[in-house]
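No lab work stands behind these numbers, since they all come straight from the coordinates. On a predicted model such as this, the values are computed, not experimentally measured, just so you know. Cβ atoms are built from the backbone, for glycine too; each structure is taken alone.
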Structure 1
């Protein structure tokens with residue numbers, strides 16, 4: 001193999017190897033459940049249909065209820081804004097569903113001002129800093145866990161993750177692989193933003 005071709009293969013191979021390692025790390029984190037006591041359980045939003053949670057959102061909410069009933073936190077935050085064409089926020093739908101599951105009103109905090117993971121985590125961090133709380137137990141789909149950890153660090157929150165195991169996005173499915181691959185592409189962007197210091201949430205002054 002001549003030198004230019006070998007150099008081209010090397011230049012192409014290194015990024016591909018790095019990407020493959022990222023996919024592997026996202027997959028590894030997706031299989032870990034670090035549930036433990038925290039100040040609040042945080043449910044990341046997902047689609048809702050005319051006021052009813054999608055199967056993905058329902059799975060996340062059901063898992064959060066399980067953690068709440070294990071007494072791992074006394075507060076349960078639901079997140080997610082209003083999607084295009086919707087009239088109600090994902091957080092509001094989550095609130096309604098939790099009440100139907102007999103979670104007391106006093107335990108639920110609605111944070112509807114985020115349409116992306118970054119915006120939702122920023123909203124959660126602002127509320128927790130305001131209430132002098134530091135540790136969050138994050139609930140979402142397995143593929144989401146690695147980026148959630150980075151977003152929590154970026155927002156200066158101590159966080160542990162506990163993925164739902166009842167999502168319709170089944171382990172080992174083509175759909176899951178597509179989500180894992182997409183998340184691996186998003187991780188470097190999140191890491192760069194964290195390094196540059198963008199979107200940090202300042203804690204309230206004493």
Structure 2
């Protein structure tokens with residue numbers, strides 16, 4: 001593929017992902033309420049949307065992306081991938097058909113997560129990540145879990161019709177599972193997240209794409 005075509009495809013991909021992420025986020029907020037800001041799904045989709053816009057503006061200004069940009073994008077990629085995987089395997093089985101088959105649900109939980117991963121695999125240059133980056137990336141969901149539990153325990157404000165009350169997800173429900181149970185869930189997800197991060201690390205550092213961008 002010619003350099004110009006490859007670049008154009010990369011920019012279009014990022015534009016589509018940014019649009020899907022922002023549209024999905026706004027649909028979630030307007031259709032289901034702004035209390036949805038407490039969900040990791042919506043926070044991670046907003047993060048992807050804003051970061052893709054940043055990448056597009058950065059390329060327009062500088063004509064390239066730095067290794068730091070791509071390292072940050074690696075973190076954003078696994079963060080949103082966690083959204084898709086946790087939803088599909090842990091949350092989707094609990095949803096009704098009416099809740100599952102919606103445009104905003106597919107945008108937020110499938111199109112954006114796996115589209116971002118595909119963009120990373122196809123377009124990002126290899127050999128940009130540091131060996132410790134996956135550990136740094138793992139801090140994001142861990143901080144989210146800690147802050148979310150703290151907010152729930154302090155405010156006790158329910159999240160819409162969420163049956164877990166002030167807790168955004170069942171695996172963060174301290175009232176139901178206790179601190180030990182929630183800690184076990186979080187550590188399990190953190191280990192899975194770290195493994196996924198290192199799989200991406202090995203793939204991108206072991207299979208270098210052409211340095212066109």
Checklist entry - Hey, Cα extents along the principal axes in Å derived from one of 1, 2 reads 55, 35, 29; which structure? => result 2
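Check the numbers for mean count of other Cβ atoms within 10 Å over residues 77-84 across 1, 2 and tell me which is largest.
Once mean count of other Cβ atoms within 10 Å over residues 77-84 is tallied for 1, 2, the winner is 2.
Given a value of 45, 32, 17 for Cα extents along the principal axes in Å, for residues 93-172 alone, calculated from one of 1, 2, which structure does it belong to?
Derived from 2, not from the others.
Can you tell which of 1, 2 yields 2.6 when distance in nm of label points 7 Å out along Cα→Cβ at positions 141 and 165 is derived from it?
This figure was derived from 2.
Taking distance in nm of label points 7 Å out along Cα→Cβ at positions 69 and 197 as the criterion, which structure among 1, 2 has the greatest value? Before the final figure, lay out the partial values.
Numbers: 1: 4.7; 2: 2.3.
Greatest value across 1, 2: structure 1.
Using the calculated result 0.85 for FRET efficiency 1/(1 + (r/R0)^6) of positions 61 and 85 (r between Cβ atoms, R0 = 30 Å, to 0.05), pick out the matching structure from 1, 2.
It must be structure 1, since only it matches.
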Item to check | helix-only ellipticity at 222 nm (-39500 (n - 2.57) for each DSSP H run of 4 or more, over all residues; to 500) from the coordinates reads -16500; which among 1, 2 | outcome: 1
Item to check | Read-out distance in nm of label points 7 Å out along Cα→Cβ at positions 101 and 125, computed value 2.6, structure in 1, 2 | outcome: 1
